[in-house]
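Nothing in this text is a laboratory measurement; each read-out follows from the coordinates by a stated rule. Just so you know, these numbers come straight off a predicted model, no measurement behind them.
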Structure I
Amino acid sequence: MTSFTDLRSQLRLPVVGSPMFIASGPELVKAQCQSGIVGSFPSLNARPASQLTDWLDEISESNAAFTEANPETPAAPFAVNLIVHRSNNRIEADLAEVVRHQVPIVITSLGAREEVNEAVHSYGGIVLHDVINNRFARKAVEKGADGVIAVAAGAGGHAGALSPFALVQEIRSWFDGPVLLSGAIAHGRSILAALAAGADFAYVGSAFLSTPEANVVDDYRQMVVDSAADDVVYSNYFTGVKGNYLRGSITASGLDPDNLPDADPSKMDFGSDPDSDSKAWRDIWGSGQGIGALGVQQTTAELVASFTAQFEAAKQELKGRLG
């Protein structure tokens, strides 16, 4: 199994690009990995299911060719996100492809399953599990996850409601393994803050929605750049699970973002509410609260370069403040 110390040494920044429904595909993952951070995508983005094999081959071959041509700056490993909730009828088939391709890192969400962890460990892969509170973190580790992703308040998509400071410290009180922090991270200063809070890596998603490599429509890309934290709405109406969405996309779908009813969590649906013509995430666009730090559209390579410069500048600023 690749150690997390080895993983950090392979990265330009301690950043894992989070898997975003619809938006994350081969183009974004390749660009992230070849810019020096971990790229990832949800297996469910590959549709039909048979396309998953093609995507895994494409990413693996492209990253290998890049590394051969650039041995001093090799491509970072990539990750696949598996939704392990009982509503996902593809989990067994997708897991089989992940094992066959020996995907380096697997991110599991919406439940922790020992058999999934064991399958990934069988070839030396790493398993990270999404959690929104300390109780779920304990369950994930007990069932064999190697590390946890603390999805705190302000994260894009299905996000928690806890402060990152509270969530990371509760996990760190008993767990000394790898912790990733997610929630409103869209600047190099925030990446450094995640490390200072006790995380090993920052988990960054929404910022990459503004890049040309993201599989989103141009209006979505522009809305991410034009919006700020006040333009993000937290609701479970669209899928049955609490998540953050762009106010402008809710309004454009004919809904009042300030008066969304609560959905029944037991009827979780990654498509849409049965009474709505708007599909999450096709029409209702997810985003975290950190996007106000962006300001401009950049390529993935340019965005990672900006993060790197901001990260290094923030380190120097902090040294000055500490005397």
Structure II
Amino acid sequence: MAEAQAATSQAKSPKAAHHLTSGALSGLTSAVCLQPLDLLKTRLQQGNTVGRKRHRLGAVVRQVVRDDGVTGLWRGTVPTVARNVPGVALYFYMLSAIRHELTLIPYFARGGSGEGKRSALAQLSPTGNLCAGAVARTSVGFVLNPITVIKARFESNAYTQYRSLVGAFRHLLAADGVRGLFQGFTATAVRDAPYAGLYVVFYEKGKELAGKALSLRPELSVPNAALHSGSAVSASVLATVLTSPADCVKTRMQVAPAENPSILRAVRHIYADLGFAGFFAGSSLRVSRKAASSAIAWTVYEGLLLMFRARDKAIKATTAVQ
């Protein structure tokens, strides 16, 4: 019995390690490559530098480069990496675990595990994908919200005194207490839950439709990376546009909590500053950033999972022969 339990544990551990490793590497890659887009989005959304006049992207870029040099575009990379690497790893692991559990429920299941040559993930109904994505993203978002707050403030030009994660954390605690660590979480959840749920639905549907189209043209040799990145970009664009207003509200609450203590107050201030268009400030940057991030993250993640699975099968085949 003990030997059987040990074997079961050993069988499960590598899979968890695969998801965590793949997620961490995909998070690191996208965080470093795309930080300038995050910084510029935050500057466009923060409001106090914009006022009633809508700044254009070029003017914001020139201001950042003038004040901090080209490397200023990567201000906030450390908190971004500190959030994205464990955040993406935990998200992908939780998403995989939740999806696996939902396959055991007939209402959410869709033809067994569904894992094949094109995907290493369990297949669910659209409702199952919606629930799995929303729960996984919101849970991880709550745990990492303190780093998200610090990241937004690093990217803003209203907290130039921040020089390190530790210093920013101390200042945040001294100024706003423990409550400040979770400033904007409600708005973040309002944004992330539907975004993540819709994203997974669109992503899986995109892969399904692309797979069916490719099955009609078997002579076309389309790599898995192209299928995954194409589906990820399409899904991220759709989900990002639908949740842009919540992202603007979240940024205001985290950058200027005194003026925006609630979602309603933040909504009023955004509308007063920029009108209805204010709810989509920085949305083009967010769409670009999310599309690129999703393409990188999901391509790296699923690519590594397929590689790990192929390696494990080869090891098992070799062991069986011996």
Structure III
Amino acid sequence: METRPHPFADLSPARVVAAVESLGFWLPGEPFTLNSYENRVFLVHDEERRRWVVKFYRPERWTDAQIREEHDFLAELAEAEVAVAAPWRDAAGESLHRAEGFRFTLFPHLPGQAPELENPTHLFALGELIGAVHAVGERGRFVHRRALDLDGMVLEARDKVLASRWLDRRQRQAYERITATLHRQLAPHAWSADQAIRVQGDCHIGNMLGRDEHFALVDFDDCLMAPAIQDLWMLFTAQEQGERQMQLSEVTEGYEQHRDFDRRELALVEPLRTLRLLRHSAWLVDRWQDPAFPQAFPWLADAGYWDGHLRMLEQQRQVLEARPRWLA
């Protein structure tokens, strides 16, 4: 059977340049490819030496309404002087553009480095930044974006992995068993819709750029309705009790410069970590037909990867059985 080329296969440097120049810019140089797999993202500079990040959205992932809701949230944050990259808009106020079948957006380039999660100054600054985002986020609600659904997303991820060809019989049986157990363990941690606010949704250190005590939050591609802890839990990485207390203290103190933090949500740290582990493997399986994925993640085809994944899930099962370690 003939395999259809992936849509991004047609996104040549010349087409990237032509798309941006169709908006009235002139690019004197070639686009530089940035590290992104879900979308295709490039760094360009125009004739005035302004640097832009151009994001081409993965076809059929988000609707136009969902993308525009992301952009409107960023504009609202920028209006409140929160450090984010709001999309460029043309004279008609449009931020979502089209060229040769692709949808794309321009964002101002924000330079900086990833934070150090062992640095108290950085942790305070990140907490303060996320608190500022959430102070705006709680003022309204998304209509078109997803809501974080613990139960539904666990089952969705489980089904994608079990429908794939990667697990052998032994691994499949083990995966069915451990994910069924995790699903039962996570069920009591569900939250009500009124606990959810608009959040960035994917607050790993690669999406926080800056230096010293000044950071910006980028890439709102996964923004959604969720409890506030969704944007905080990935900052909590320490294993030793003293370091855990330091991280928790600095982040929450910074956060509460803008908004009260409900410490009961700390019980969701490990459930959300578990959900991310499950969804990451499902994401790799789901995107395997994109040529970028076999090149970047060749170990997905190795039995050793799935054995390691099963071990991590078993460790999370044990963590979920214990008293929540991030609760004060």
> Given that helix-only ellipticity at 222 nm (-39500 (n - 2.57) for each DSSP H run of 4 or more, over all residues; to 500), derived from a single structure, equals -11000, which label among I, II, III identifies that structure?
Replying inline: I
> Out of I, II, III, which structure matches 52, 50, 41 when Cα extents along the principal axes in Å is calculated?
Replying inline: I
